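Asker: Once you scroll down, you'll see the structures, which are given as structure tokens.
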Structure P
Amino acid sequence: MTSKTHWPDRATHSRVWALAWPMMLSNITVPLLGLIDTAVIGHLPEPHHLGAVAVGSMIFSILYWAFGFLRMGTTGMVSQASGRDDGERIRTLLGQSLILGAGIGLLILLLRTPLTGLALQWMDPEPAVLASAAEYTAIRAFGAPAVLCNFALLGWFVGNQNTRIALILLTSTNLLNMLLDLLFVFGFGMAADGVALATVCAEYFSLALGLWFCRRMLGRIPGHWAWQQLRRFSDYRELISVNRYLFVRTLLLLMTFAFFTSQGAQQGTSILSANAVLLNFLLLISNALDGFAHATEALTGKALGQKRRDGFYRILICATQWSLVSAVLLTLVFWLGGQPIIHLLTDIPEVRAEAVRYLPWIILLPLVGTWSFLLDGIFIGTTRVKAMQNTMLVSVLLVFAPVWWLAQPLGNHGLWLAFLSLFAARGITGAWVFWCLDRRDAWFSTEDKVA
């Protein structure tokens, strides 16, 4: 229910950019780390090391990102508590999210052997890739508690509209990871195992630094700790209620990524490695566009907590404008510079040729995918997370799977067509849900908040 009075003014643009640019820069360091991993391993003489890192990192994307609700759910709920100036609730959500993250991370560590063994068996890479990937996954599992606690901390910082700390955290951690990559692989003569060890070291560094920033920030937030709410399971009900929908949504998305990697592996090591190179481009796209999605999460949640309808719509319009501008710029970057970047990442001729062959799909992705990223930000900030789950179910089961099945004769082009269709379907179904909620003026309703 927008009107001319909801058109963003200069102050709104400044607020969105103040939150978006640190997240854009920090998010870009995540795929840049992947690009460094790819570049370091891609210049080793044997291509199976690159395939091993692709398979192993995809397994941990599933194991870790499936619990991405520790960031997303925390952001939405903390931003609304911030809008109400509820310091006690802000502290409780931090403690609960950290406890959940540590508990789940320890469980992953204890079950690492059967979990990674089943995952490698399902993905079924070639024997040379399998041996190296098993070594990689055995090391990476030790970082699980740190990774999931870091999710909780990042969600808490973003929910408190402090994305500059997130920038410092991610940038410094990923820089350390890149340096350790070079040290372990080129200095100590390691391969995929060196990349895994570098990542684990950086993950614990990030946790220590994040807790230090958190302690400083809590001193500036009024209120006190309600310790009893951290001890009683019943007090976790709201957090779990929000997060169960985010868990299903994220698991579906990551299973799609894993299926994509598995299908590429079955077409041979060259296709697997080329797809790994291009997926780093996809991560760069999604993390850059997510900067505005993160800003939308924090600011819409705060507007909701303050019950400011005018501010809510100004933020939505402003974030949409800048998301579209960014998508166009990213499309131009990959159109003009995609091939030279591929040549920088690997000097294996067959991998270069295959990656260039499928580059046009990446060029289209920013324009197709920007809508799904933005709508996710809206739904997270307003804790309308059941809608996120349902749109993902429709997109994966009724669009991605049928398109892949019908397009199998096209080989890897058919796989990329299905992948692009997934992003298009998420944008279309999310827009339909947004229109339905907006038509009912349901954003500020107190009923069925996670619907």
Structure Q
Amino acid sequence: MVLLSSGRPGDASAGDPYTPHHGNGGYHVESYELDLDYRVNSNRLSGRASITAVAEQALTRFALDLSGLRVSKVTVNGRRVSRYTQRAGKLHITPSSTLMDGAEFIVDIQYAGNPKPEDSPWGGLGWDELTEGVIVASQPSGAATWFPCNDHPGDKAHYRIAITTDSPYYALANGRLVSRRVKASRTTWVYDQAAPMATYLATVQIGRYELVELNATPVTTRAVLPSGQLREFKNDFGRQQDMIKLFCKLFGSYPFGSYTVVVTDDDLEIPLEAQGISIFGSNHVDGKRTSERLVAHELAHQWFGNSVTPSTWKDIWLNEGFACYAEWLWSEESGGLSADQQVSKAHTRLRGLPQDLLLSDPGPELMFDDRLYKRGAITLHAIRLHLGDDTFFELLRSWTKTYRHGSVTTADFVAAATQFSSDQDGLRELFATWLGSYELPPLPRSARRRRT
């Protein structure tokens, strides 16, 4: 009776092939309760994690991902564990008795340290200091820099996150703010995320921010940002509510209780997604709507990526291709280039670039390549032309409803789309061409369509 949870490359029960050192087999996490205490000036994080999980086989040992932070105490089902080790980003735990297949168990872990980003092929990931505060950017494998977890995109769980920090700072995490308590010079913020969430989408944002209530319908929207950026923000994000209305119409109802935009006081190379939250840098706010396509892109991820989440990283086009196509749908709606024009422009550019990307399995080196974003979006446009507008958007609404808060694969999407086609063989051939070949297929033939 053993758990295959070493996280070694090639261990089929552990990590995703794109992030083989992250993720663990043998169990599924149901919930994380995190109690965090953070000192901004010294970058000191003390934490207690209570993790409820269910064994998927009899376990004599199991592992969690945790990087750069030192564990001081572990209990399993209330009994203190004396046998645990930390090495190579893993916390290996041997409980005092075997955890039986199907049994629910609770792991409590106390830990502390100076959190920092983890080096990866995609740059530093995870908990990172700002000039004054914190940004957490975990996609695809940075969650373990701030809490012990099963860091795999397919293992979604409920979260309750409490953050205690210095009172001048605003602390934000995923979900509904259920309490805020001030004691002396420190404030504790408690958030509850009831919708299942992947580890890479969990976040904490800390800064000298103000909360601005934006809209109540059709979705409660808020902004958290430095007060000096409010004027420019109102212009740059002034059409966000129209985007929400359009996306609710095309993609189905918004999947979470609210939507919050964070603008940091620092520049960011690219905006970041989290469940119910998008994070932009001060460089994305200039009062000129220069980054409006990114506003649409990050908003669309709430449907595609955050609610409907890829089971494995090879299916990341289900995140990025859909969010990129949402940019083009917003452009079409708001008087910019039509989706046809955006497709033609992107296709021309892709033709001049190397033909070494397989959309259905790009590999870790290319999973965030811009070609994947654009080719994924063009693929969706080709499906739209094949099905027609009404059927295509009916497909998208069915997709987000059927798999709401779930995990999906490319095969799931192919099967879903095929059900909406009167020419199933033709659609399967389209998928095979766009998803299964390195060479860029010819530009989809435009058709006269009703504008969205």
Structure R
Amino acid sequence: MDSDMVAAQINSDVNHSPAQSNGVSDQIPLKSFIIGVAGGTASGKTTVCNMIISQLHDQRVVLVNQDAFYRSLSKEQLQKVHEYNFDHPDAFDTELLLSCMETLRHGRAVSIPNYDFKSHKSIEPPRMVNPSDVIILEGILVLHDSRVRDLMNMKIFVDTDSDVRLARRIQRDTVERGRNVENVLDQYAKFVKPSFEEFILPSKKHADVIIPRGADNDVAIDLIVQHIRTKLGQHDLCKIYPNVFVIYSTFQVVEHGLGHLPFTEKQIITPTGSVYSGVVFCKRLCGVSVIRSGESMENALRACCKGIKIGKILIHKEVKNDQQLQLIYEKLPSDIASRHVLLLDPVLATGNSAVKVISVLLSKGVAESNIIFLNLIAAPQGIHAVCTKFPRLKIVTSEIDMSVNSDMHVIPGMGEFGDRYFGTGDNR
């Protein structure tokens, strides 16, 4: 495919980690969806942001510029301003940026500095920014610091030819900032270009989405907006149901599910005689797989918990009627009522089968709050069905897709998971 036809390279979706304490998640559902937009000087970042904002017209969106967090220059620095590197990470007050973004992220208004490029100082009054559904953080180095990246739900890098960026910078700095061409070129050669190669360009590897040709790439902008809308749908479900946890590409579903179990602290003596402080999960634990697709997750569970007991449940449903369900087989630990249960089923579609399986567990005396439902892909319909009926269990999934189709398959989804995993079915 020709490079001009490549709209965007979407590598992963989001990057934030849930905190855990005593097995109960302390994660506060994010009040805002944060998008980081980075790229070289004059690459078209602000234009890209404005195009995204215009297409997200039905969402509350606010734009925060990293430039607002430039450090005010001292008298000594002002006297040698032409020797000051404005493209170096140290030129920004990153601690203040982090504080402001954390405040916005949790739904509170914040004062953003008002930086003046002619005096090189923050001036009064500051800009008051209210919390919004979507916050876009734009700047040359917003993907450089891992602490800033960790705040983001989506990371974008605007990739524009260096000659185009230089031409734009000359025009911008001479017209808007009152500088002469010679000064702009000298600064570019001494600071801008080396800093781009040392700090900005390497941060491109952290981007989820790369936009070739910047704001000229209308196809990329459309794809990004569509992607954001999908993620906002997932985000809203997590706000509605505090017992739904969407994990991301850096986590394993089973491992993350274990993080929601109660544990106690324990100190052990290592073979070298050192004392190590760790944790011990509850001993009363078992897995239950929904035959047959749920069996695909058993090895992952055994890898994390060697020797764990695993029960089985088989539910039969009519092909054309997802609500006609029948319990065909169940083999569960005799003491399952006293255990925490990791329920394994990779796809949550309409939720009807899940509701049936969970009802079986409850009939065996399992406490609803002791069930952690692990799956890979979920549909909003399934989440609504399960969480409405069982608000005290936890759902841990890695992706919430758009919907289910007339065949009761998650879309876009992956079809019949069992057939794909075990190599059966007509499309093997």
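Readers should treat all values here as calculations from the given coordinates under stated rules, not as data from a laboratory. Computed from a predicted model, the values in this text were never measured in an experiment. Cβ atoms are built from the backbone, for glycine too; each structure is taken alone.
Asker: Can you rank P, Q, R by distance in nm of label points 7 Å out along Cα→Cβ at positions 277 and 413 and just name the one with the largest value?
Answerer: Once distance in nm of label points 7 Å out along Cα→Cβ at positions 277 and 413 is worked out for each structure, R has the highest.
Asker: Right, another one. Comparing structures P, Q, R by relative contact order in percent (Cα under 8 Å, 6 or more apart), which one has the largest value?
Answerer: P
Asker: By the measure mean count of other Cβ atoms within 10 Å over residues 285-292, tell me the structure among P, Q, R with the highest figure.
Answerer: Greatest value across P, Q, R: structure P.
Asker: Further question on the same structure: A value of 4.2 was computed for distance in nm of label points 7 Å out along Cα→Cβ at positions 117 and 389; which of P, Q, R is the source structure?
Answerer: Value 4.2 for distance in nm of label points 7 Å out along Cα→Cβ at positions 117 and 389 corresponds to Q out of P, Q, R.
Asker: Further question: Compare Kirkwood radius over Cα pairs in Å across structures P, Q, R and report the one with the greatest value.
Answerer: Largest value of Kirkwood radius over Cα pairs in Å: R.
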